[in-house]
Structure 1
Amino acid sequence: MLETENLTIRFGGHVAVNAVSCAFAPGTLTAIVGPNGAGKTTYFNLISGQLKASAGRVRLNGRDLSALPPSARTKAGLGRAFQLTNLFPNLSVLENVRLAVQATQGGAQALNPWRIWSDHRDWTARAHAILESVAMQGQQGMPVASLPHGDQRKLEVALLMALDPQVYMFDEPTAGMSHDEAPVILDLIRALKQDKSKTILLVEHKMDVVRELADRIIVLTNGTLVADGEPAEVIASPVVQQAYLGVSKEDEVAA
């Protein structure tokens, strides 16, 4: 479904992502791991269009997205969540989700206030259903700015669900969340995995999360793809444990 071919970006003389070629199939969750500064988020930014590649291609279902801006890539089927929440803080929870539903179902005309009421009713009903699926119905009228961080992360997943992308991209989805909050986000991602028509990419540094959710792990270091395979195989690699994941063999045995 999703493919990067020799994807590269240079900042001056520094190569932040170096000719990464990788394909991601429907029905799989791939974890992208590596040390700080390895190029994981930069690779995500190249895929979703936040950064323009110096070389290489991004394809979705055979279509070349490389020249498209982020908004067009979202419309094509790439759904991206960020390390920091990307919401409308002064709007309510329901209004945030309804805007995402409108953008998907109504296109440019969805924002026309003169559209017939039945359309708005359908958008609202869809937004209510999504909020129920993420257990946020009780907070629908609250302004987003008043939500705790964990609920804002949940809401961002709800917005992605409203967009109904072919590819879900999560960049450290539990970052900044408490020990009690994180399982809620992981449960949502686990539920999304049940749809075998979707592809999920996950940047994550918590290896317990990676072990549980990933069907496959790829490892980046200094912008270069250095390992790619099933979780047990990649995690068991001494060079990956010691140099890239910061996990010693003793830690692995203890775990």
Structure 2
Amino acid sequence: MPVPLLSTSKLSVKFGGHMAVDAVTCAFHAGELTAIVGPNGAGKTTYFNLISGQVPATAGQVMLAGQDISALSVAARTKAGIGRAFQLTNLFPDLTVLENVRLVVQAKAGRGFNLWSMVAGHSDLIIEAETILSRVRLLDERNQVVSELSHGNQRKLEVALLIALDPAIYMFDEPTAGMSVDEAPVVLDLIADLKAQTDRTVLLVEHKMDVIRTLADRIIVLHNGALAADGPPTEVMASDVVQEAYMGRGLEGVLTDV
């Protein structure tokens, strides 16, 4: 069995007397998209925060390609290959869409993160940034200031920035929330493309059943901070433990079918 690209071992965090994430052990392999589901307060976003470093763990480990990264900062984890969409939201809200993406491409290329460097000397970076914007259908908005974008276009820009970062682990927390029916398929198609890169791993917190059915190879269910179920979508949704965890409603009862 190959070493998981990402794994957590007995990962926990306690806030006061409340165990928000309770000893979650889970492994995520390259080429796999895992949907993380559960009712409000189940610990989904907190689990994401522990993996990406926003919240320090009370106990347990986060491993990236077999290396313990539990002590690393958010920035160090990002550099190591963990990318989370919201980390990059409104990176520079007063700059244009193109400038935001160009800066991430520039940093990834090892040319520093210098806002004031001569744009003329970065024509290759601009071309790459424009290619990414074309993928997320934001090329026409490349000269628009980020703070003036619609909510849907801001979400698409999050994905563009994450693509520019080119991480080994892609983490999306409800990526289509607040998006229109026309906008959401663009982001979902991009996530499907990322999943197809068999050397990458995608984690997705999502409530929409149609999204999970379309994209997920696997579902893990968190309940009261603990891992309640883990497996293929059809098996997880039919499992006794899930039925009991949701008081007879089953997984369908806590997810939306829109």
Between 1, 2, which one scores greatest on distance in nm of label points 7 Å out along Cα→Cβ at positions 16 and 192?
2
Distance in nm of label points 7 Å out along Cα→Cβ at positions 104 and 200: greatest across 1, 2 for structure 1
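Read the figures in this text as sums done on the coordinates, not as results from a lab. Small disclaimer: the values here were computed from a predicted structure and weren't measured. Cβ atoms are built from the backbone, for glycine too; each structure is taken alone.
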